[in-house]
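Okay, got some structures for you below.
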Structure P
Amino acid sequence: MHFFRGAPTDHVLVYRNGKQVGSQLGGSFWVFPWNTLVRIPQAELTYAFNFKELSQDSQEMAVNGEVRVRLNAEAMASRRDFSVDAATGAYVTEDIRRVEAEVRNALGGFVRREIAKDPMD
């Protein structure tokens, strides 16, 4: 049994046998071995990006900046595995890093479509 204290910017969910038994922003829980602990960041996640795309008239254009994302805890818990080790607080899987790749891929597709619509002139 471990005591887990989430950061004020983390939404902490506790599951037992696949059913959610606890949920709290910045929550603190006693976690038993049969529980699964999920920690989803609620602060804005900032990702820098740099894309090079071709316009409709085949001119290269560079687009760079940063995008800020805020995750919906309930939606993300059903789509990704944000399980953490109750003793260390470390993520068990790499799904938190996959969120960044998913955001960049979606943004890259949007930028590509918008740039390809019009010529540069």
Structure Q
Amino acid sequence: MIYGHVRDKFARLTIPLPGLDGSAAIEFILDTGFEGHLSLPGTVVDTLDATYLGDRPVAFADGAVRTRPFYQIMLEWQDELRPVEIIALDGKPLLGVELMEGSFLQAEMRDGGEVSLEPL
């Protein structure tokens, strides 16, 4: 089980990612409208032990389609080492439904509220 908190109206979890100089703890907003695994700013991706997969088109909420770089890391997730894709996007780090699939998400939606994500 992973625990987090609610801040500024967003459920958040901090996840350790494999960095070039050891583990990097990144706080992610849980985004049920994001269908991917993870999104991170390119400057953060540059600090990770990530493999470049190429540029791909991404459909955004406003209907626009833009090409963005994709990367892959190996992530210890729910007691299993698995490949996880990262989209390099400006903005806050997001954790999407592709990574949350097969999990039970619970959040007390108030500032400081508890968040938990556990395997089903």
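For the reader, a short list of remarks on this structure follows.
- Answer label among P, Q for the case where relative contact order in percent (Cα under 8 Å, 6 or more apart), calculated from the coordinates, equals 35: Q
- Largest in FRET efficiency 1/(1 + (r/R0)^6) of positions 21 and 61 (r between Cβ atoms, R0 = 30 Å, to 0.05) among the labelled structures P, Q is structure Q.
- Which of P, Q yields 1.6 [distance in nm of label points 7 Å out along Cα→Cβ at positions 5 and 93, calculated]: Q
- Computed 1.20 for Rg/Rh (Cα atoms, Kirkwood Rh), for residues 29-100 alone - originating structure among P, Q: P
- When log10 I(q)/I(0) by the Debye sum over Cα atoms at q = 0.09, 0.17 Å⁻¹ is computed across structures P, Q, the figure -0.37, -0.83 traces back to P.
- At a computed -8000 (helix-only ellipticity at 222 nm (-39500 (n - 2.57) for each DSSP H run of 4 or more, over all residues; to 500)), which of P, Q: P
Bear in mind these aren't lab numbers, they're just calculated from the coordinates by the rules spelled out. Quick caveat, the model's predicted, so the values are computed rather than measured. Cβ atoms are built from the backbone, for glycine too; each structure is taken alone.
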